[in-house]
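In the part that follows, the structures are each spelled out as C-alpha cells.
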Structure 1
Amino acid sequence: MTATSEANGITSGARHQSFTTTEARAQAIAGGLSRLGIGAGDCVCILMRNDIAFLEASYAAMMLGAYAVPVNWHFKADEVAYILRDTATKVLIGHADLLNASREAIPAGVTQISVPTPPEILQSYAIDPAQLAPPRGSQDYERWLAAQTPYDGERRPPPQSMIYTSGTTGHPKGVRRDAPTPEQAAASEAMRATIYGLKPGVRALLPGPLYHSAPNAFAVRAGRLGGALIMMPRFDPEEFLRIVQDERIDNIFMVPTMFVRLLKLPDAVRNRYDVSSLRHVIHAAAPCPADVKRAMIDWWGPVIYEFYGSTESGAVTFATSEDALKKPGTVGRIFPGAEIRFLDDTGRAVPQGHVGEIYTRIKANPDFSYHNKPEKRAEIERDGLITSGDVGYIDDDGYVFISDRKRDMVISGGVNIYPAEIEAVLHGCAGVHDCAVFGIPDEEFGEALMAVVEPQAGVTLDVEAIRQSLAAALASYKVPRRIEVQHDLPREDSGKIFKRRLRDPYWAAAKRQI
C-alpha cells in the first residue's frame with residue numbers, strides 16, 4: 001500500500017523521500033559514476049522496476065551529460081546483455097533479483113551496483129527470495145553510495161533518457177537524442193507544460209513503467225517540480241483510486257487499458273473514491289476507443305487529454321476532452337511547432353481525408369539517431385520527416401485520426417485491410433473485454449484475417465454471435481475468417497496486447513513472414 005502524505009517529495013509504497021534528499025543522493029551517485037569513468041555521452045544502464053532509486057540514477061547520469069538507459073525488466077538475460085553491449089556501458093544499476101536473473105549474460109567488465117528490491121515490489125510480484133541477495137561481484141547500492149562524495153565537476157546539458165524501442169523484428173534500437181540547446185530546452189519545457197500539464201507544485205501519479213519513453217519523461221520532469229510524485233509498483237484499479245483520493249492527485253500519465261480496467265470496477269467501488277482533485281490526465285501509447293474516452297470524461301469531467309507521437313518524434317498532436325467529444329476517435333490537432341504529412345507509398349501527399357502513412361517532425365526538438373544504427377534512421381525518413389509506421393488522415397477541420405499501424409495491415413487477396421477498424425467493432429460486442437486482429441497465412445489469399453477475443457470476467461462468448469455482429473457492421477471481406485476466444489491475452493507492461501506473440505506461431509509454422 002502507498003503511504004499517504006501531503007509532504008512534497010517522491011513516494012513509492014510506504015517509502016517517502018524529499019526532493020532535497022533525492023538531489024543530494026543523485027549528486028553523490030554522479031560523483032561515484034564519474035569516478036567509474038562515466039562522462040558526457042556515455043551510457044548508464046538501469047534495470048529496475050518503478051523505484052525512487054531509478055530516478056536518482058537517472059538524475060545522476062543527466063548531471064554528467066550521460067545517457068540514462070532504462071532496460072525493460074521483462075527482458076530475458078540475452079536481451080539485457082544485448083543492450084549492455086550495444087551501449088558499451090561501464091555501469092549497470094539494477095534491482096538485486098533482476099541482476100541475479102541476468103548474471104550469467106552480463107558482459108565482463110561491467111560494474112554492477114545492486115539496489116535492494118523494495119518491499120512494495122516484493123508485495124506486487126512473485127519473486128524468488130533466493131534472488132534477493134546482491135549478486136556475487138556486485139556492489140551494494142547503499143554501501144557504495146555512502147562512500148561517494150558529491151559530483152563537483154562541470155554540469156553538462158542533460159540529454160533525455162535513451163529509450164530502446166521494442167521493434168517488430170530484430171534487436172531493439174536505442175533512440176539517442178542530442179542534449180538540447182537552451183532554446184530547445186525552453187521550447188520543450190513549454191510543450192510539456194501544455195501536453196503533460198506539468199507545472200510547479202504538481203501532485204503527480206505514475207501508474208505505468210519507467211522503462212517506457214512517455215512515462216519516463218513524465219516522471220523525470222514531475223520529480224523536480226516541488227510538488228509530489230507517487231509511483232505505483234504496478235497498476236491496480238482500486239488502489240489507484242485510493243491514491244488519487246488520499247494524495248489529492250491532480251496529474252497522471254495513463255494508457256487506455258487502465259481506463260478500461262477502471263470502468264470495469266463495480267459502481268459501488270468507483271463511487272467510493274473522490275477524484276475531484278484531478279485537473280490533467282494525459283494518455284497516449286495506444287488507441288483509445290471513443291466510447292471508453294466518453295465514459296471517462298463522464299466520470300472524471302473534462303480533464304482527459306491525449307497526445308499522439310513516438311519515442312523518435314515526440315508529441316505531434318494534442319486533444320482536449322472537448323476535442324474527443326466533438327470528434328470521437330481523434331488524436332487531436334497538430335501541436336504548434338510540429339509538422340505532419342500523410343504520404344502514399346511513392347512519397348506523394350494524399351488528399352485531405354484520405355489515408356496515408358504518417359510522417360512527422362518537430363523542428364525545435366534535438367535531432368535523434370539510432371544508437372550504432374544510423375542506417376535505420378534513413379529507412380524511416382523522407383525529406384527530414386520520419387515515420388513510425390502509422391497510417392491515418394486529417395479531416396477538413398484539422399483533426400488527425402490514426403487508422404492503424406502500417407505493419408499491422410493485412411493484405412488479403414490484394415486488398416488492404418486495417419485491423420484497427422475491425423477491433424473497434426469487436427470492442428463494442430457484448431461481453432468482449434479486449435481483442436486482437438491480425439493476418440495469418442492463407443494458401444489462396446496470401447493472408448487471412450484472424451481475431452482473438454478475450455471475454456469479460458464470468459462471460460461465455462458465442463463466436464457465431466460475434467461473427468454476425470461483425471457482418472452487420474463491416475464489409476464481408478473484413479469479417480475474420482477465424483475467430484477464437486482466449487483468456488489472459490499476452491500483454492506488454494503498458495497494457496497493450498502483445499500481438500506479435502499471437503501472430504508469430506502461425507507464420508513460423510508456414511515458414512514465411514508475409
Structure 2
Amino acid sequence: MERYDLIVVGAGPSGLSASIEAAKRGMKVIVFDENEKPGGQLFKQIHKFFGSKEHHAKIRGFKIGEELLKEADELGVEVVLNATVMGLYIDKEVTVRIGDGINHYKGDTIIVATGAAENMVTFPGWTLPGVIGAGAAQTMMNLHGIKPGNRVLMLGTGNVGLVVSFQLIQAGCEVVALVDAAPRVGGYGVHAAKVARTGVPFYLSHTIKEAEGDEFITGVTIHEVDSTFTPIPGTEKHFDVDTICMAVGLSPMSQLLKMAGCEMEDNPKRGGQVPIIDDYGRTSVPGIIAAGDVSGIEEASSAMIEGKMAGVCAAEYLGYCTEKELEETLKVLENDLESLRQGMFAPKNRGKQIEKTEEGIDISTNLLKKGYVTDEEIERFPGVTHKVGVHPVMECTQNIPCNPCQDACKKGCISIGENITNLPFVKNDSECINCGMCVASCSGQAIFLVDEDAGEGKATVTLPYEFLPLPAVGTRGFGLSREGKIVCDAEVLSVKSVPAFDHTNLLTISVPKEYAMRARFFKVG
C-alpha cells in the first residue's frame with residue numbers, strides 16, 4: 001500500500017488548487033481523477049471569468065486550468081487520470097480503480113474535491129436520444145469539437161444554461177428558446193443579455209410538457225405554469241428541435257464523505273446532501289477536508305479559493321506549516337472569498353427577490369422576465385453615458401463582483417468605486433482613446449464604444465464579437481437590438497483581433513445616427 005501526506009480526490013479547480021498549496025509547503029501529494037483529462041470543468045469553460053485580477057478575472061477557464069496544471073507539475077504533484085476512487089474509509093485509506101485493477105493508498109490527510117453532478121427533470125420522452133445535460137453539451141463542443149445538435153431548446157436560465165446557450169450558438173447551433181419554470185432569469189443579467197441580442201427568445205414561467213419522437217428527439221412542446229408551477233391549459237407552444245439541453249441545477253457528489261463517516265446534512269441552499277464543515281472545509285473526521293462544489297454549489301472562482309484553504313489546512317494538520325502561518329494565510333483567503341460572495345448573487349441572497357441595485361436603482365424587470373433591458377430602462381444605469389465623440393457605454397445593470405473594465409482602461413476613464421460589486425461609471429473628466437481594451441476585457445460582453453454622431457447621419461458602434469467566420473470590412477447586414485430584433489441596416493467598418501483581446505474580436509459597425517443607442521449586435525445580411 002502506497003502512502004502519501006495528502007490524497008486529493010478530484011483534479012478540478014478546487015482539487016488542483018488544494019494540491020498546489022500543500023505541495024508548496026513540502027507535502028507529498030497525489031491527485032486522482034476519473035476523467036481522461038485533468039482540470040474538471042475548467043477545460044470546458046471557454047468564457048472569461050468574473051471577479052478581480054486576483055481571481056483570474058477576464059481569463060478564460062481553460063487557460064486557468066492550464067496554469068494550475070503547470071504549477072502543480074512544477075511542484076511535483078502526482079496526477080493520476082482514469083482513476084476512479086471507489087472507497088474512502090475512516091482511517092483515510094482509499095481504494096482506486098485504475099484500469100482493470102483495484103489499488104490501495106493511505107493518506108495522512110484527504111481532500112475530497114469531487115465536484116457536483118447535473119440534475120435532470122423528467123417529462124414524457126425525456127429518455128429519448130437527444131435529451132442531454134448542459135454540461136454534456138459543453139463537453140461535446142469544447143473538449144471534442146462535436147455539435148450536440150442543430151436546433152436546441154435549453155431548459156434552465158441559471159448561469160450554466162445561459163453560458164452554454166451562448167456557446168451552442170458559437171458552435172453553430174440554433175438555440176430556439178430558453179425555458180425556465182421560474183418567473184425570473186436565474187443567472188447573471190449580462191449572460192442573459194448577450195444571448196438575447198442574438199435573437200433567442202426567453203420563456204419564463206414555462207416548462208417542458210413533452211418531448212416528441214420515436215427513436216430520437218424531433219420536437220418539444222412547452223407550456224406555461226402558474227405561481228404553484230401548475231400547467232396552464234391552452235398555453236402550449238411547439239418547437240421543432242433535435243436536442244433538448246437541461247441546465248436545472250447541480251447536486252454535490254458527496255458519497256465518499258458519507259462513506260468516510262463524516263457528519264452530513266441535507267441543505268438545499270448548498271445544493272443537497274453536503275458534509276457539515278467549518279469555515280475552511282474541515283469535516284467532522286480529523287484530517288478529511290472538503291473543497292469546492294462537493295461542500296456547496298458556487299462558482300469556479302470560489303472553488304479555487306476553497307481549495308487553497310483546504311490545502312493549507314492539510315499542511316497545518318500534519319505540521320508542514322505553523323498555526324500562525326495558517327491563520328495569516330486563511331485571513332487573506334477569507335477576504336478573497338468574501339469579495340466573491342458579495343452582490344445580488346451572493347449565497348446569502350439566494351431565494352430573495354432583489355428589487356434595487358446597491359446604488360438604489362430599480363432592477364430591470366424586463367431583463368428578469370425576457371433576458372434583455374429595454375431602451376428606456378437602460379438609460380437609468382450609471383455606465384450608460386452620452387458624450388461627443390467615441391465613449392464607452394457600459395450596460396452592466398446588476399451588482400456582481402467584477403472589475404476588469406476598470407483595470408483595462410489605461411486612461412482611467414472607467415471606475416468601479418470602492419466596492420467590487422458597484423456598477424461601473426465613466427469619469428466626467430476622462431477622455432476615451434478608442435483602444436477597445438474595456439470592450440475586450442468585459443467578461444459579460446456588456447461594454448460598447450459608441451460615437452453617437454460620426455457625420456453624414458451615421459453613428460458607429462464597436463461591439464464584442466466571438467463568432468466565426470468574422471465578417472470582412474465592408475460587409476453589409478443588420479443591426480440587432482438588445483431584444484435580438486432587426487432595427488436598422490449596418491455596415492462593418494473595422495474588425496480588430498489582437499493578442500491582447502484574447503480572442504474577443506472588436507467589430508465596429510456603421511448605423512443610422514438614431515440607432516446608436518439601440519444597435520447591439522451585427523447580423524450578416
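No value in this document is a laboratory result; all are computed from the given coordinates. Quick caveat: nothing in here was measured; it's all calculated off a predicted structure. Cβ atoms are built from the backbone, for glycine too; each structure is taken alone.
Data overview
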quantity: Origin of the value 14, where relative contact order in percent (Cα under 8 Å, 6 or more apart) was derived from one of 1, 2; calculated: 2
quantity: Entry that produces 2.4 once distance in nm of label points 7 Å out along Cα→Cβ at positions 105 and 273 is calculated, selected from 1, 2; calculated: 2
quantity: Which of 1, 2 yields 19.4 [mean count of other Cβ atoms within 10 Å over residues 177-184, calculated]; calculated: 2
quantity: Which of 1, 2 leads on distance in nm of label points 7 Å out along Cα→Cβ at positions 33 and 377, largest value; calculated: 2
quantity: Ranking 1, 2 by distance in nm of label points 7 Å out along Cα→Cβ at positions 289 and 313, the structure that comes out highest; calculated: 1
quantity: Mean count of other Cβ atoms within 10 Å over residues 305-312 - structure with the largest value, from 1, 2; calculated: 2
quantity: Which of 1, 2 yields -9000 [helix-only ellipticity at 222 nm (-39500 (n - 2.57) for each DSSP H run of 4 or more, over all residues; to 500), calculated]; calculated: 1
